[in-house]
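Heads up, there are several structures right after this.
Here, each number is a calculation from the coordinates, and none is a lab measurement. The shown structure was predicted, so the numbers you read here are calculated from the model rather than taken from an experiment. Cβ atoms are built from the backbone, for glycine too; each structure is taken alone.
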Structure I
Amino acid sequence: MSKEDCIEVTGTVVEKFPAGQFSVTLDSDQEKTILAHLAGKLRRNRIRVLAGDRVTMELSPYDLTKGRITYRHK
């Protein structure tokens, strides 16, 4: 598995923290909570992510507790 490989999962934002961090629960496992930040394109285009939004995230295969939000579903 190379460094560029990532695991794509969907989840729901539970809480917003300062400095652009979010607490996200995964759809597949309700007990699993991940700390995530916004991807550059979302930040550059000023996409607002609030608690309760469904999002798609990328997880690193090395650390499954941190992720990057890449898409906010409508």
Structure II
Amino acid sequence: MRGHGDVVVGPTIPLTVFCAVYTEANAKIQAQAIALGGPVTYLDVEEGETANQALDLIHRRAWERWKKTAADLRR
């Protein structure tokens, strides 16, 4: 799939959609940061686990908002 877009999988539809939406946004931000120069510091294993725990809570809020927006558009 290299060069053909983004493929996202996940344990639930809400989390998978969240990851698909924010993968593109995060990639743009990362590319801009790298273009500024300087070292890139990635998350270590513990920081990644903490981020995943936060993501588990955050994605649900976004999912509920997207559902409401979709329902409002259908009216």
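When distance in nm of label points 7 Å out along Cα→Cβ at positions 44 and 60 is calculated for each of structures I, II, structure II gives the greatest result. When helix-only ellipticity at 222 nm (-39500 (n - 2.57) for each DSSP H run of 4 or more, over all residues; to 500) is computed for each of I, II, the one that comes out at -1500 is I. Here the criterion is distance in nm of label points 7 Å out along Cα→Cβ at positions 4 and 36, and among I, II the highest value is seen for II.
Quick check: 15.4 is what I get for mean count of other Cβ atoms within 10 Å over residues 12-19, calculated from one of I, II. Which structure matches? Of the structures listed, the value fits II.
In this comparison of I, II, the computed figure 92 for volume of the Cα convex hull per residue in Å³ is attributed to I.
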